Structure I
Amino acid sequence: MHPTRPQIQPTPTDTDVPLLHARIIGIVGDTFLTDAPSCPGAQQAFSCLVTPQVADLVLLSPAHAGQPAYVLAILQRADPQQARLALPGGALLQADAAGLRLHAKNLSLGSQDTLALHSGQLDVTAVSAQTRITHWQGWFDTLQAHAVSIQYGAKTLSATLGRLISRSIDSFRSVQGLDETRAGRSSTVVQDHHQLQAGHITAKATGFVKIDGQKIDLG
């Protein structure tokens with residue numbers, strides 16, 4: 001038989017760390033000042049995600065065995081509707097009566113199936129944006145867009161409009177193949193010079209044809 005090893009019982013001074021209740025009276029850098037005489041300053045524990053504020057009632061772990069004092073938890077807050085979560089990597093999550101705000105250097109949202117956003121008003125502000133969508137569907141009661149320069153390319157562009165109104169200072173259009181316009185009626189008004197140039201011109205009317213001008217040159 002092997003001799004039984006004696007069980008060493010740790011003394012209370014080795015393991016017991018008295019926890020304290022204290023009020024936060026100030027913040028200096030990363031140190032939270034408290035009103036506890038035995039623990040005048042403490043750091044925020046990693047597990048305490050909510051950042052303490054002045055006047056918070058907190059649970060403290062005093063300095064022990066070379067370890068600094070820590071704020072373990074927030075027990076009571078005068079305004080419980082306000083919280084600030086400092087996450088690893090510099091991300092910040094803040095909630096108050098105005099809403100919820102998330103600040104991060106980079107933010108990624110991923111959804112394997114569906115990502116839905118519901119809002120009374122959606123505001124997006126960015127220096128630059130890129131969108132890659134295989135299929136896009138959109139429904140708008142009113143659409144307003146303002147841009148300095150627009151460039152777009154498409155293999156096929158199809159639009160069905162009740163009324164199209166376009167106003168521009170200069171307009172240039174180049175078509176390599178066929179350019180065909182079908183209309184119930186057509187009217188063109190040019191204030192200055194109107195020039196038409198083609199290899200061949202065919203004009204055909206089923207009814208009356210009228211040409212009126214101060215001077216008409218043929219040939």
Structure II
Amino acid sequence: MSEQEKLIDELFNLEEGLTDKQKKIVAAAIESFAAKGYAATSTSEIAKKAGVAEGTIFRHYKTKKELLLAILAPMMAKLIAPFVINDFNKVLNHDFECFEDFLRAMIENRTKFIIKNMQLFRILIQEIPFQPELREQFKEHIAKKIVERFRIIVEHYQAKGQLIEMPPYSVIRLTVSTVFGFVIARYLLLPEAEWDDEAEIERTVQFIMHGLSPGNSQQIKE
């Protein structure tokens with residue numbers, strides 16, 4: 001069983017009483033939403049892929065959006081969030097000598113996570129801008145918990161003189177947006193391009209460090 005299949009199997013187990021037909025519907029919806037996007041996927045297409053009548057979908061889920069939320073909301077709250085926090089803590093809890101080493105470890109950690117969970121990650125990235133419920137789930141279960149830990153790490157390296165004197169949340173925003181810009185380009189926008197992952201990660205790290213290192217940047221204070 002692949003990592004993705006294990007993830008989907010765990011997702012099915014989140015809801016007690018999920019029928020075999022519901023499992024088929026959810027699996028088909030994940031595959032279709034990831035490949036074509038939520039808006040471009042019809043319930044008739046999902047039904048055909050799942051091997052059920054379209055009316056069967058509406059007996060379990062009143063609308064297509066309800067089906068989407070039935071997949072992503074539990075994923076965020078009960079599956080992805082705990083996994084992300086626990087997995088990311090492997091990086092956050094490690095005492096790196098310099099922020100640059102921490103940065104490399106963080107990028108490697110997130111890249112491995114995304115590769116293992118590509119279909120669900122693709123759906124999440126596609127739909128978060130358009131689904132307020134998902135944004136709230138993300139902020140509550142992931143962003144708030146990780147950002148606070150990240151703030152402590154930034155202040156630690158600022159105290160060591162390795163990072164520019166800038167509000168920690170600005171450092172976090174600039175760092176995270178750059179890292180995820182690379183990840184989204186690499187795995188969602190241009191996966192077919194010829195990537196030298198090791199070199200590109202190093203360029204990303206050096207780009208961030210050039211902007212945040214005290215020797216390279218003008219000090220920006222509150």
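Throughout, read-outs are computed from the coordinates displayed, never taken from laboratory work. Here the structure is a predicted model, which is why all the values come from computation and not from measurement. Cβ atoms are built from the backbone, for glycine too; each structure is taken alone.
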> When relative contact order in percent (Cα under 8 Å, 6 or more apart) is calculated, the result is 9; to which of the structures I, II does this value belong?
Replying inline: I
>> One of I, II was used to compute Cα extents along the principal axes in Å, for residues 18-113 alone, and the result was 59, 24, 19. Which label is that?
In response: II
> Given structures I, II, which gives the highest value for mean count of other Cβ atoms within 10 Å over residues 106-113?
Replying inline: II
> Once FRET efficiency 1/(1 + (r/R0)^6) of positions 82 and 162 (r between Cβ atoms, R0 = 30 Å, to 0.05) is calculated for every structure in I, II, which label goes with the largest value?
Replying inline: II
>> When mean count of other Cβ atoms within 10 Å over residues 58-65 is computed for each of I, II, which one produces 14.5?
In response: II
> 0.75 is what came out when FRET efficiency 1/(1 + (r/R0)^6) of positions 74 and 170 (r between Cβ atoms, R0 = 41 Å, to 0.05) was calculated for one structure; which of I, II is it?
Replying inline: II
> For which of I, II does distance in nm of label points 7 Å out along Cα→Cβ at positions 26 and 154, calculated from the coordinates, equal 6.5?
Replying inline: I
> Upon calculation of helix-only ellipticity at 222 nm (-39500 (n - 2.57) for each DSSP H run of 4 or more, over all residues; to 500) from the atomic coordinates, which of the structures I, II produces -500?
Replying inline: I
>> Suppose volume of the Cα convex hull per residue in Å³ works out to 139; of I, II, which structure was it derived from?
In response: II
